[in-house]
Structure I
Amino acid sequence: MSIPLLQVNDLKKHFPVKKGLFGRQTEFVYAVDGVSFEIARGETLSLVGESGCGKSTVGRAILRLFDVTSGQVILDGQRIDDALPSTMRQMRRRVQVVFQDPFSSLNPRMRIRDILAEPIRNFGLAKSAIDLETRVTALMDTVRLPREALNRRPHEFSGGQRQRIGIARALAAEPELIVCDEAVSALDVSVKAQIVNLLQDLQREFGLALLFISHDLAIVEHMTHRVAVMYLGKIVEVAPRREIFAAPRHPYTKALLSAVPLPDPGAKRNPIILGGDVPSPINPPSGCRFHTRCPYVFDRCRTEEPQLRSTEGEQWVACHLDALPAE
């Protein structure tokens, strides 16, 4: 078997909470608490869940925007979670990011030409000034923006156009993996579809792997290969797209999918209303973290933490139930 492009093993990130006059550390926010998954070359893995479940923290940990508490992040067989700065420079070229907000992720004082040229210069990818100009103009063609817009600044573009520029900037480094951190959530519905189609086209053209972080399950269903569902810092289910949308095995996944609008106005779906609120990541519940809201909870759930286990095919679920009750 070929080595996955990215492996994440038991990743944890606990943020210290400091209180009092002298800023003493009193507790931790368990933002990510034991997450494991793999991404193959050319694959899209979608990381989904409610706001605050730790999705973006996972993405930032992979990008090494901060040091992790424990666990491993392995890129193409080489650990990057504890890599030296000299090693990380080349690793950063291979893993790029498209941020959520196209309005704040671009420097308003820079022309688009300079924004796209910066990563090319930084990683020494251009052999000459002519090569640099060729690469920059080619990036505009790739994301379907006019070349004459290179001398404009970000405020002269719409939100969808700015996100295309963000994608072009990520492509400038010739990466193998792009982390899309809620990359379409700030856009209008019609623009979302355009950006998703663009990402899929680029994936096919360049053989890119994508970590697509989102809470929009309708978009996820359209573009992903596999889905990993997170709840309160842990992954509760991982499965190929068809399996997870056709037959979810975890009660939380089932509740999430029940809230997705159907395209047919005449079709009806009974949404599953979960009781209570998401517990605090500072003091997560014992046992299964979902047991405080789960409609199928029993005694074992309150005391024993379920581990991801294989069910059928490539579907993995962290639940003590052998199967969800029939509706």
Structure II
Amino acid sequence: MKALNVAMIGAGRMGQTHAQVLKTLSEVRITDIVDFLPENAKKVAELFGARVSEEDEVLKNPDVDAVFITTPTPAHAESIKKAAKAGKAIFVEKPLAHTLEASAEVVEVIEKTGVPCQVGFMRRFDPAYSEVKRRIEAGELGKVENFRAISRDPYQPSLNYLKTSGGILVDMGIHDFDSARFFCGEAEEVYAIGTAVRDESLKEFNLFNLAVATVRFKNGAVGTVENALNTSYGYEIVCDVLGEKGKYHLEKNKQLNFEFWSSHGVSHDYPAHFDQRFPEAYANEVISFAKNIHAGKPVGPTAKDALESSRLSLAAQHSLESGKIIKVQDFGR
């Protein structure tokens, strides 16, 4: 079997995370590293035995089968469209693009060219999330009535980052809203409230360090998404799906499976960040992409999935900032 030749466009943390997995697959060969900082590209290329290249050079190379796009979000759309027109299979980190308009344009180009395009909503590939999805589809839970997701980060990013992040329910919440769609289908309306009580300097910029969104789904289910910064104990991810026959509870509250019992009580460690909570998910999504491209099978989540998850998260953020109930399917059209 001919190895799938992959070029990495973006040599930052996520590019290196994916490359570490790709390097372990016999079906894949990392051929090129592209980054707007030549020193970054050179450093990563040396790690993976690849060459430093320019984006246009990679896209013109007939020996490159696929690209992994892990550049900053505002650069996604242009790179995706160029790669699609060049006939390259595409893996791109979430979100698809920085605006709904740009995302819709990307979806149009992907559908027109017919190239495979997978977006990095890695929670769908976490063993627990994928098993819950399988069980829901098998009817084990019966009718789904309620969804709950909590994502809490261990520290607050800089103010400069927060001002350009799109808001807490976009930057953090998009994974939760994608999970909501994964388990419950499309949303009908969303309403959100928030606070900056821990850091009142955020109020000047209409920013929040904690937000809660309430969602009504088209199938009649309801749900909540809670996002928060500044937790003191680690990276907390919780997801519940409630149905007529029971509930699925998804949570990893111990990084290592042990507790310390002493005269001071019982203590244990906690996942510190996303790469500790979801290592299997990051590996599985990359493996799935590579194997499906090799086998000529469809990949996913698709660009259309990413567009609709962005629509929901942006609608929630607009509700948070405006105080209005937002009709999701009308938002941004």
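No lab work stands behind these numbers, since they all come straight from the coordinates. Because the structure is predicted, anything quoted here is derived from the model rather than measured. Cβ atoms are built from the backbone, for glycine too; each structure is taken alone.
Figure out for me which of the structures I, II the number -9000 belongs to, where helix-only ellipticity at 222 nm (-39500 (n - 2.57) for each DSSP H run of 4 or more, over all residues; to 500) was derived from the coordinates.
Values: I: -9000; II: -11000.
Going label by label, the one that fits is I.
Out of I, II, which one gives 29, 15, 12 for semi-axes √(5λ) of the Cα gyration tensor in Å, for residues 120-247 alone as computed from the coordinates?
On the way: I: 31, 17, 12; II: 29, 15, 12.
Going label by label, the one that fits is II.
Comparing distance in nm of label points 7 Å out along Cα→Cβ at positions 24 and 64 across structures I, II, which is largest?
Going through I, II one by one, distance in nm of label points 7 Å out along Cα→Cβ at positions 24 and 64 is largest in I.
semi-axes √(5λ) of the Cα gyration tensor in Å was computed and gave 36, 24, 19; which structure, I, II, did it come from? Let's see the in-between values first.
Numbers: I: 36, 24, 19; II: 32, 24, 22.
It must be structure I, since only it matches.
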